[in-house]
Structure P
Amino acid sequence: MICLMRPPNRPAPAEWDEMICRPASVAETAVQILMRALETGRLKGRLPGERRLCIMLQVSRMTLRLALQEIQRLGWIRTVAGQFREVLKPVRMRTGPASPPRVLYIAPSPIREMEPFFVLSLDYLREILGRRGILLETEVRPECYGPNFRYALKRLCAVNHPDIWLLGQSPRTMQAWFQSHAYKHVVVGSAFDSKSHSSVDLAHAATARHAAMTFGRMGHQRLAVFVRDSGLAGDQHSLEGFLASASGHAPKALQVDAFVHDGSPAGIFRSIDRLMKSNPRPTAIFSAGGLQTVAIMTRLAELRVRVPREMSVISRDDDPALDFITPTPARYSRPSEEFARGIFRQIERQLKVREAQPRTSLIYPEFLPKSTLAPPPAG
């Protein structure tokens, strides 16, 4: 959030009143969203249970109860025998849409299990949408990512009719399904076909190219890239960008060993063990994942490989855990607020335009050199 600052002890002009930032708490944002849903009839009769409302709003139960207490104080709902909450006031007659705009985010796992970067991004997005009266809901549907995804997606769309779908961690099959059914959607991540989907993601290919060039400028000739076999376009773009940059390095192309693993610590350890048996052995590693980097550094320490003296390391993703490793890994800092604003701009555009043309929004991270970079060992 960008706030207008003024010198201390100097009152702001009266015309600035509407421009000064007054950040709302999560509970206040929840009250605004729920009130809009009550006023327009989106929520009526009996309210859903607390667990369901927490999932819809992506807030804690304590935050939800604070919001419900305020709404009850305003006379909109009442608690019946401590069992459920009932809506009291009738729906206001309004011109325009019968309900506030709804955005529904599909995820394969609960928000609390996501990387901190995505959790923060969704928090920022919820705040931005809430200030505009747009409801952000979440559906955790692992079955939509499995082999029977067609049936699962059909059932999901039969009972949910949001204005915009947000596709989180979406494989190629899910993206193609939403495109074929002409549902308005935004891919939160990289789209496999950028001409068919609006998407918001980090510039993974550019980040990977920068990492390869960084190693090359330091004198490394043999590199390794570690990437999870996730089926996600972002990981695929990272691998392709790193390989392309290494092969085009001047005056001599860099050699790259690619290690694709299952994402488990054991799978990463096995890949490191294979790397150590290479002859000649790579002297630099590009890791396409934050927690993956933790596993790589752990295994290198167990094998008594000195970082960065014998092996340089760059992590594509930032993660709070990386600050607790010695030496601290070089990585790319991902801006959660900018990512959330990028998603909002895509949502706003699709709400305004009946048939918006697909558009890709790329967010460029900032490189943090830290302590795991050094020239290759002599000889």
Structure Q
Amino acid sequence: MPRPALELADIFRHYGEAYRDRHALPRHQLRAMRAIEVCRTAALGGHVEKCSHCDHTRISYNSCRNRHCPKCQNRERAAWLERRKADLLPVEYFHVVFTVPEPIAHIAFYNQETVYGILFRAASQTLLTIARDPKHLGAAIGFFALLHTWGQNLLHHPHLHCVVPGGGLSPDHQRWIGCRPGFFLPVRVLSRLFRRLFLEALQEAFDQGSLQFHGELEGLRNKTAFTDYLLPLGQAEWVVYAKPPFGGPQKVLEYLGRYTHRTAISNQRLVSMENGAVTFRWKDYRQESKSKLMTLEAGEFMRRFLIHILPAGFRRIRHFGLLASCHSKDKLALCRQWLTDPITALLPPPEVCRQLLQALIAEPSRCPQCGIGEMIRVETLPVYLWPAKPPDTS
């Protein structure tokens, strides 16, 4: 795939130094900015390759491998997808999204690790509890959840995507209980329990002194003010919705290939950088996903991107229930034992899986000039050590 005309790294290289001088950024944001700036440049070293058939040579610089870099997610995504194939079951899959109200998003802005952790726990407990209830499914389920914190306009919009097989194990683990075709669990029931569990956990975090309040939220340090702030949220409708089911495992793989290792904005959405402003494409979901252009002052663009840099070590993809790593192997084997169709019946053919994964991995080894020879590594380029400044190879 050819390099886009404009990349996020170009914006950071051009405006990043002045932005860092004006703002005291936390360490995890600084590290992400610098990693993106030097990604695939001489700063990280690289290697020289030569064609085995003709004289064509090329220099390939190393990637930063930062999880927020738009250029570095393809290989990580391909490896993660390869591991997920073993977790798939021959059943219909559902996509459930949990979103927090805007007042909660304001608190999360200053308390990312704490509030995002509550979001994972409240959503997972909600799904597991309602699914176990005999009035609904009456089964132990498994699923994985991935955190997105952005909307198309790069504003702060924390929400959790959960991908759930349509059924689970009976309480005695002696049979598979499937859900009704096209219907998993009632979203209104999910919404009410999710709201209660989240608000209880947030109140507990406040009582333990785990929340910080700055700017317009400073007044919430007072317990009465905080309680009053949460009171209307206990009566409001929280957005939990189930998208149309995926169908079988092949559709799940296609979805995961697009969603799991996404960054807040891809390089393909960037349009221009001029006169101190950045223009990018976005979809307005309030107008039937109409494609629009948005222009922001460069500093505001970088601010919006940086608020989606997660704290170091924070896991944004997590597995629960039958898919939790501590017992997923045994529980999944038991699920397949009680399901009538083998997983191979609904998985895409091996060749399709290979094509999907290979499409996510850049840099083919075939010579781009003659198309015959293989590119062979002939030299390794050293890494530049800070504070030495490498040549600009962008």
If Rg/Rh (Cα atoms, Kirkwood Rh), for residues 277-332 alone is calculated for P, Q, the one returning 0.95 is structure P
Taking mean count of other Cβ atoms within 10 Å over residues 101-108 for each of P, Q, the highest value is that of structure P
Note: distance in nm of label points 7 Å out along Cα→Cβ at positions 109 and 165 at 4.1, derived from one of structures P, Q, originates from structure Q
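Quick one: log10 I(q)/I(0) by the Debye sum over Cα atoms at q = 0.20 Å⁻¹, for residues 261-308 alone came out at -0.73 when computed from one of P, Q, so which one is it?
On the way: P: -0.63; Q: -0.73.
Of the options listed, only Q reproduces it.
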Taking mean count of other Cβ atoms within 10 Å over residues 53-60 for each of P, Q, the highest value is that of structure P
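With relative contact order in percent (Cα under 8 Å, 6 or more apart) derived from the coordinates and found to be 29, which of P, Q does the value describe?
Numbers: P: 15; Q: 29.
Comparing all candidates, it corresponds to Q.
No lab work stands behind these numbers, since they all come straight from the coordinates. All values reported here derive from a predicted model rather than from experimental measurement. Cβ atoms are built from the backbone, for glycine too; each structure is taken alone.
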